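Some structures are shown below for you to check.
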Structure P
Amino acid sequence: MPHIYVILFTFSALAAIATYFIPAGTYDRIEGPEGRTTIDPTSYQAAESNPTSLMDFMLAFPQGLVSAGSVVFFTFIIGGLFMVLRKTGIIENAVDGLTRTFAGRSLAVVPVLMITFAVVCSLIGTQELSLVYVPVILPLIIALGYDSMTAVSIALCATTAGFTAGFLNPINTGLGQQLAGVPLYSGLGLRLGIFLIIITIGILYVMKYAKNIRTTPSASFVYEEDKEKRQLYSSADQTKRYKATKRQKAAAVTALLFFGILVYGVLKHGWFMMEMAGLFIMMGIVVGLVAGLSTSDICDGFNEGFKNVLLGAFIVGVARAVAVIMEEAQIMDTIVFYLGEWVGHFPSIFSAIGMFGVQLLFNFLVPSGSGQALVTIPIMAPLAEIIGVTKQTAVLAYQLGDGLGNILYPTSGYFMATLVLAGVKWQKWVKFYLPLFGMWVGVSILFLILAQWLQWTGV
């Protein structure tokens, strides 16, 4: 497989070429729920052609970095924070304690963590918390004899399962139902059923892989890449015990307090990446000082962490270039319009599946859950009634199509950044994830057929 930069450059080039063949068009933007900008589904009109020039193509990459600035900055801060925490020694202490706790039942850590992450994400809808989870659990997973792929799959698969089912998720279920005119959080029973099935499949899949590489370490997808991590976090020396100093204990308590503030901010005040990044800067400084690090040590820790995630931060910006090209050429709305027309020609029983396919394809262009809802739901919800699909089913098709693609497409910023934090290449992740993705797609189709057959309204 070519380098990820080459893959993303190719996608960007194809998007630029497409601007010469796909006609420009726009929808009128109007105010939607909670002041969000959405589209008027009846307002599509042709626009003056604006194909991507060579200069536009050149500028798409720096513009992508600017457009994805919050994700890029957040990636740097996460990398810096956890290097500072590592310098304090509290991570090694925590890993040692947890490793001994799970020593005789290490595989149990997979369902415990995945269920926790999935439930949290289904309640608050923040898949981006994978960026927080991975650096925290990676040392533990390596110390227990597993690999970076296990750590990243625990975080990404769990948050995706929770986000996709979204039984109380304000980001996709809540917003989608508001836009479709469906009672808020209705249809809870079916969504809970979807959640239980896809998280169970995800847990079993990750546990099977983890058990296999624990038995045969060389079977790991990232065996070579993990050499340094195995040396750093190896639990082979069971006689060595880490004893935290008073300052390290105080630093650990301080770090937990900061994570408590993080949870409060996300739940009560809707904090997102910029707020979390600001909090993490303060956390690194305060925890470092409490642990006894000098100001120079703290600065060096941040710098080392920045270097470690440099590739991931740039990948996020380069991936964003695809959407920048399509938005500048005004072909994004055209693609939505024709995808909606295409779904309208499906036989009735397959209409919901067609909507799912459209949402899954569109997720490549707009990996944001709320962004995808604001563009597609105003079109798909009225279309659903015309072709014999309930609006509730249309929202479900959007949820499933949006969620499952978020950890497949390289245009998804938080996903690519999470892979880099774990040291896992996108190509190897795809090799790992595709079988699970296929199973989850199969489950999604079955549930959509059931919803269509029942004419599910969820009320």
Structure Q
Amino acid sequence: MSGQDTKQQIGVGSLTMFMICAVIVLDTLTASAAIGPSAFAWWGIMLIGFVLPYTLVVTELGTTWPAEGGIYDWVKRAFGDRMAARTSYLYWINVGLWMPSVYILFAGTFASLYWPGMNINWQILMCLALTWLTVWFCNISTTVCISIARWGAWAKIIVIVTLGIAGINQAIQHGLANDLQLHNLIPHFNEASHFLPAIIYSLLGLELVACMGKLIKKPEKTMPRAMLAAALLIALLYLFGTLGILAALPVDKISLVSGIIDALKILFGQSLASKVMLNILCLLTLFTFISNMVTWTSGSSRAAAEAAQSGDLPKPLGKRSKKFDTPVGANIATGLVSTLVILCYSQFASGNNDLFWLIFSFSSCIFLLPYFLLFTAWFWLRYSAPQVQRPYRVPGGKPGQWLVVSLGLLFILQGVVLFIFPDLLEGKIEAKHSLPIITGLAVTLLIGELCLLRFHRKTLRTGI
């Protein structure tokens, strides 16, 4: 039983579905639709300018060094233990900070659908229950996590495809809720600055697959095929889902919290059959929130556990299950971080979109920071380890190398800046939004540095 999970080999199909589940997040689909008709152009720009370079970089790193630590292992090879520990810390703690916003959204959506009078205390209890259900799933077996990821991917596909088809049907029968003529599709920074970072955020996560490195069947062949298939499917699904929402709802009526549900209600009408279909789709949407958290918790905890076992993060994070070899220490710590944030949220909750977006923006900034190191680590390893045989290489030689790293860093930078200062391109800074995020970033980074300093000193004393 103890080796059951580690002996199972993952093929192209399972790997593709794992990445679809990890990358596609229905809770931010409304943010991209809120940009308006020009969202289609922005998706095209992001897919060509960011997703393609990002996919190429992760494929090269993942096939050359297919370790369970994933991004942690790559940064460690490039920049050493301390920088790898910083990367792993940010990558891991982001999930604990992000989980509350996802489950707050879950509880709010559930309440609006099935329990309109549900008070905030019951919503908080639901968030806490979902947090520890996620931890339990991640602790019991990697096989369970892979299965949930696969089911979650299918649930996302069903919801998005149905949303897109219903949107097209709505356009044919009743016309579009938004004008999609060519002049409205032209992208403008000022109208997209609030939600443009959400598109970048929605496209990240492909590197999670490398945390399953030892479980992948023939990674040098499987990973490039799965990455390409996943990237193409993800692009099509996001575009199709955005079309469905914009077909149903005018831009000024799109809610960040309930946008998908609001669109589905309009698209499916009031007949009995439509109500049954609507409830099925709503339940599938809620399930995708859980599958997202299971996928991300499993992947990030594996990276944190490897860092802890190497002495770069607190030792308890490295504890693994003797029966399933899952990273129970990091999983439980993720649950504790999420619980703390949820309880803090309960003291200030007002149930509005602004608070949800504030928490989401904060956790997203933490999430984006390790990607600076992902791109620079790949770039540096090209020079520092030229002798290593690479089953797959990013094409284009040195010009291609510079182009890929420049595009990657540029898009990540604009994501972080606009999450903190969404009105910056209009020449405005809203302290009420930006100051809490900056404060949260400073506190999170300080805690990480204190942990690193403590364990670095301990290592020097013990000589371990």
Structure R
Amino acid sequence: MIKKCTLVLLAAGILSSCSMAPTYVRPDAPIENQFPGNTDSSTKTPASEIGWNEFFREPRLKALIAAAIENNRDLRLAALNIEEARALYNVQWADRLPTFQVEGETSRARSVSTSSPGMVTSGNYTVGLGLSAFELDFFGRVKSLTDAALAQYLATEEAQRSVYISLVSEVAKTYLTERAQTKQIELAKKSYESYKHSYELMQKRYEVGASSALELRQYETLMQSALVSLSTLERQRAQTENALVILIGGKQIKDLPPPHDLSEDDILQDIPAGLPSDLLANRPDIRQYEQLLKAANANIGAARAAFFPRITLTAFAGTASSSLSGLFDAGTGAWTFTPQLTLPIFDAGRNMANLDLAEARKNIAIVNYEKAIQTAFKEVADALTARDWLNEQVKAQAAVLNSETERLKLSEARYNNGIASSLEVFDAQRQQFAAEQSLVDARLTRLINAVELYRSLGGGLTDSSVAKTDVQKEQPVQQPKENA
């Protein structure tokens, strides 16, 4: 009997390789073949292969990113979601193999005797190996559900990689913002002290009648405006520091390397753009939506299989006796074999509705996949366009600052020689302070755009200089050895 059961299960395993799911075909990318104005060579190293430890050159920023990778709670949650998806897949995969268990049962009953007058007490004891409701997957229903669970698991892995990339870029952007605000605070303090000194001089001139009240109030306005800017920047920097602390895990890090100035060129590495087709392999969010599309495609196979018969096997082999002491005596062998066939005849349209639902969800998954590609294309195109113009903007803004600085010097010289009024000096000081702040903003925008370009091209997932952390390590997944 055991040999027969083995042959039946072997035959079931061979037949269960059938699948009614549609053949998966990757949809065509609904984008152009090249980014607007892109002239970079495709032979250069793609951004996804440039580790964040190589792209970000400043040691202080590297230390903050490493701390965030180790301690950030969003990244930990994404890793735990992978554990959940892996467990769900393994549960679904277990349905493809029979489950054997040791079964023991005892019962005693008192009933009317059929052979003699009166009541009689009887007992029944069984013990053996049982197989419960194993489905012979002739039409691939269980296989399709397993394929869908696997795709969901792989999509969760890609989602974790997206969180990882986003975390690296967010830490970099927040840190660069904090450095820009610090620089602007330094300029605001310097300007405030200068304006305060000028105000005090003008106040003394006013007291001796050498200047008017209007001139005095103008310098007071300039001084107080610088103080307002200083207070605003101090508040913004404090909030940015709080955001950075949360990103790196909730605690500040001591003994960090000294920061670099935003005007230095060794903060970030320049990267090529590559081609739009690279996004399909480099962007984890696109791979995530493709895996969700594969899951929806597999669910169509399960919905189609529901229209066909379902065969399940229940079996038992062991010993049985009316008394516990004779349970293992010779001649007490017992077995049962119960195949069951279920064929849907009338279900009020349930199976058809489930198939329509599966197909609708696949169409939704296709749209989401195509939308993800288009979003990625737009992000890269915007970053590439901004990169060219931001370089020009920084150069132009630096020239504006030089001009305003020279204008201030000339205005002060004219005022000291009695040629110009204090109003001319007042306006030159105000414009020079605004030009300093604008140059810092332009440099920050250019750096943040470079980080965005790096992220949008799929960069930030690898680190070639240090070992992978626990959240990066690939973990094996149990998969059946068969053809897809």
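Just a few scattered comments:
- Of the structures P, Q, R, the one that 21.5, 74 was derived from, the read-out being Rg and Dmax of the Cα atoms in Å: Q
- For 24.2 (mean count of other Cβ atoms within 10 Å over residues 196-203, calculated) the corresponding structure among P, Q, R: Q
- Ranking P, Q, R by distance in nm of label points 7 Å out along Cα→Cβ at positions 132 and 284, the structure that comes out highest: R
- Structure responsible for 25.1, with mean count of other Cβ atoms within 10 Å over residues 20-27 calculated and labels P, Q, R on offer: Q
No lab work stands behind these numbers, since they all come straight from the coordinates. Just so we're clear, the structure is a prediction, and the values are computed from it rather than from any experiment. Cβ atoms are built from the backbone, for glycine too; each structure is taken alone.
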